[in-house]
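Computed from the coordinates by the stated procedures, all read-outs in this text should not be read as laboratory data. Bear in mind that the values here come from a model prediction, so they are computed numbers and not experimental data.
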Structure P
Amino acid sequence: MNQPAIAQPLKTWSHLAARRRKPSEYEIVSTNLHYTTDRPDAPFELDPDFPPAQWFKTHRNASPLKHADWNAFRDPDEMVYRTYNMLQDGQENYVFGLLDQFSERGHDAMLEPAWIQHLAHIYTPARYLFHALQMGSAYLCQMAPASTISNAATYQTADSLRWLTHTAYRTAELAKRFEGQGFGTGERTVWETDPAWQGLRELVERGLATYDWGEHFVAMNLVARPAVEEAVLRGLGQAARHNGDTLLALLCDAQLVDADRHRRWTGALVKMMLDSAGNRPVLEGWLAKWAPLGDAAMEAYSAHLPDARDAGGLARAAAGAYRQSIGL
């Protein structure tokens, strides 16, 4: 008499068994980690009507952006916490080396007075902008429907904090060298009232108040970040080179290295979204809403960059080309 077959116990990473190979480190530590997606009716496996559960059901589960398996997303760089720290330790050493070397050679003493005034106007207030980007990425990390998306957003959050701390460090250096120029004391007023920043401020503040995870992704990763990268990092970096501020130019270049990685995972996620019927009109509808704000923000900021002819037009074209390159 044949004995009934005994079911084999599941292995630790059985959800990866279909690949028919040993899971990579990235797959082991990154995939299928969101317990709040296990029960869509009760994201926290508690009262389905308590406020956090309602929030996730409204702004994540009920998003018009749909996919049969969000957990299928993979970061093209397959970044994990260990490799992120190794990579950015090297980046931070590079940035610290720049700061030390330019300080030792008396860089700030060689800056022109007119450029110093520009720095207090178009550079050091960026602390507020980078903090807004940091908060936006943190929200995306919290609300994304798959852990592989959340992880990529987490590293993006950390990068935004690094940009903020680099800017804060330079602000402190400039404040020590140029007292009475508003460094470290006047930036909030500039951020809240100066015409150069109002387009970017409106863009990121509206983005932070957008709670649907999909629209938030479009507003921040497809519009706000490209606007900042092209107008502030690239445009400001070029203006810095033209005005003898090689340190600021190289700091902007270092931040653009991070931005390239952000664009890679953003593009991969958009491609995955477009594979599902119905997502294209949703994405294009949100872009039609947000892209004009991004274009206006780039034009407003770029108009205040010295020695930067048609910087706004170049920034708008570059941001649009990026979105086109990923299928939008």
Structure Q
Amino acid sequence: MAYVIATANMKGGVGKTTLSVNLGTSLAKEHGKRVLIFDLDTQISATLSLMSPTDFANYRRRKRTLKYFINQAIQPTSQSKVTIRDAIHSSICNINGLDLLPGDIELYDEFVVAEMLHEKAFEVDKLDFEIVWNRFERILLRQILQPIMPEYDFIILDCAPGYNLMTRSALAASNFYILPAKAEPLSVVGIQLLERRIAQLKKSQEAEGELDIKLLGIVFTMAGNLITGRYYRQVMQRVHGDFNEEQIFKAQIPIDVNVAKAVDSFMPVVLSNPQSAGAKAFTQLTQEFLQKLNTAVETEQLASPSLAMLS
């Protein structure tokens, strides 16, 4: 069964999508893992980092994007349904084992979701709306992912900035989350806000059972010349005050124009320019990611011996 990994931060512009696509690509290319990248952001940055706008338009026209699976969960019908396997774009960037489920610029209608959940609450003896909402939030992405879980080693959920329904459902469906951040005060605030939100999410889901999502680590991105300056040290001091050393990745992603240029070729920098500083940093980060994950799994095995080890 796949390990589900969410990349999330309350703040945008922290390199979340770049981290998702380069980590996923490195896992597939360098470590032979079967990886699915799941684009949950309506900006579809992960999708357009891995396929051209023309290819995306074709998938969308044929109803092969995430939007249609969310709609099926919101408004089930007896009509013939597209399966999730139909929408997965396999061997993306010609890398065996690297797949993409394209996102969409419109994922769901909040009014339709609320209307559906209100109807459901009244159907079940006027059940409390909050309980119905929490259940839907918990199962939405889980039920979409469930049929394909045995087919992958990793499913990476690229979450939108902020804290919308899809991000909450992604966190509820994940085993671990990675928190990308920049060494600046607003990014640190984003870290703190997300941690509080996750604590609230776990509390709101207690009636449905414990959420077993854990922080795998914080990754600092776009590290520039300030990395040795006073400003950087002040920010890092705040982070180290809230988190232990094991929760902070040693590998940092530098500012590298090649990372931005890679988007023009619709492939991650680890493929478009593997000798660049950015690509080498992502390769190092991927190795550290696997080490951290192995450590986390070994720790959990002590409590639950039935957990499978990574190969």
Structure R
Amino acid sequence: MAVYTQVTAEEINEFITQYDVGEVVSFKGIAEGSENSNYFLQTTEASFILTLFEARVNPDDLPFYMGLMDHLNHKNIVCATPVRDREGSNLKTLCGRPAALITFLNGMAVNRPKPEHCRQLGGELARMHMAAADFDMSRENDLSVSGWEKLVADCEAEADRCAPGLRNVLNEELAFLKANWPVDLPKGIIHADLFPDNVFFLDGKLSGLIDYYFACNDFFAYDIAVCMNSWCFEADGSFNITKSTQLLKGYNEVRPLGQQELQALPLLCRGAALRFLLTRLYDWLNRVEGALVQVKDPTEYLTKLRFHQEVRNATAYGLDM
């Protein structure tokens, strides 16, 4: 559950003296996201995002995240990148928390993605997967099946407070996914959280990716499933097959999906829906008074899960098998 750490002007100014980025002009908290404390920081030289990593982020994973962003940036994947201080470090401590100064990307997230946005996303996702192939660090996905088991155990006793019958839904879906989860699909480093608010566009063109703090090693097609869940449903819960078709076409133009990946897509979409249903439910059940971030509705992903449970093959997502 995200709880923003309040940072004073004096603390910000002292922190910035360790970098060659000019002097602080202004800073303000960003009331978005759900994991870390973020501040928009303007100096006399440039704009930055100052991130303080909160309790859910394992400090041992931070060198992986920082290294990955730096690696991708050097591979021409435009993404927010950590800034090094005068001693060459891209990780510091502020207010007792690990902290990093991150470059600011121009552009804006789109609240209502159009099919063309989805196509560009698909292509950039595939390029990112390929660009990370020679990155020399790895990180297990701790929010895959074993992580879902722990979240179900943590949430099931109170799950029906969120939606009647949700406890049974969670247990039945977890049992199904455990029994059927694939083991041999193409894999590598994935973003794992590429929601629309983590993708920027400028003048209609994709201008960069941010927030790599769930990145890990897992199936490439699972990353697509995360995006389909977050980009291809409308506000009323209906699935937009046109957006899905364009997302998949954009991906296939860069890295064609294999037959096994296509066959596994409905299952992977169910897994991705369960993953975000569970993390949202956990946050909903463990709301912290005073947190600046609004807790997201878990039932949005219950609706998506029910849709995917009825899908039998990838034709329902707009691709020929």
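The value 35, 21, 13 for semi-axes √(5λ) of the Cα gyration tensor in Å, for residues 118-285 alone was derived from one model only; which of P, Q, R is it?
Q
helix-only ellipticity at 222 nm (-39500 (n - 2.57) for each DSSP H run of 4 or more, over all residues; to 500) was computed and gave -19500; which structure, P, Q, R, did it come from?
On the way: P: -19500; Q: -15000; R: -13000.
Clearly, the read-out refers to P.
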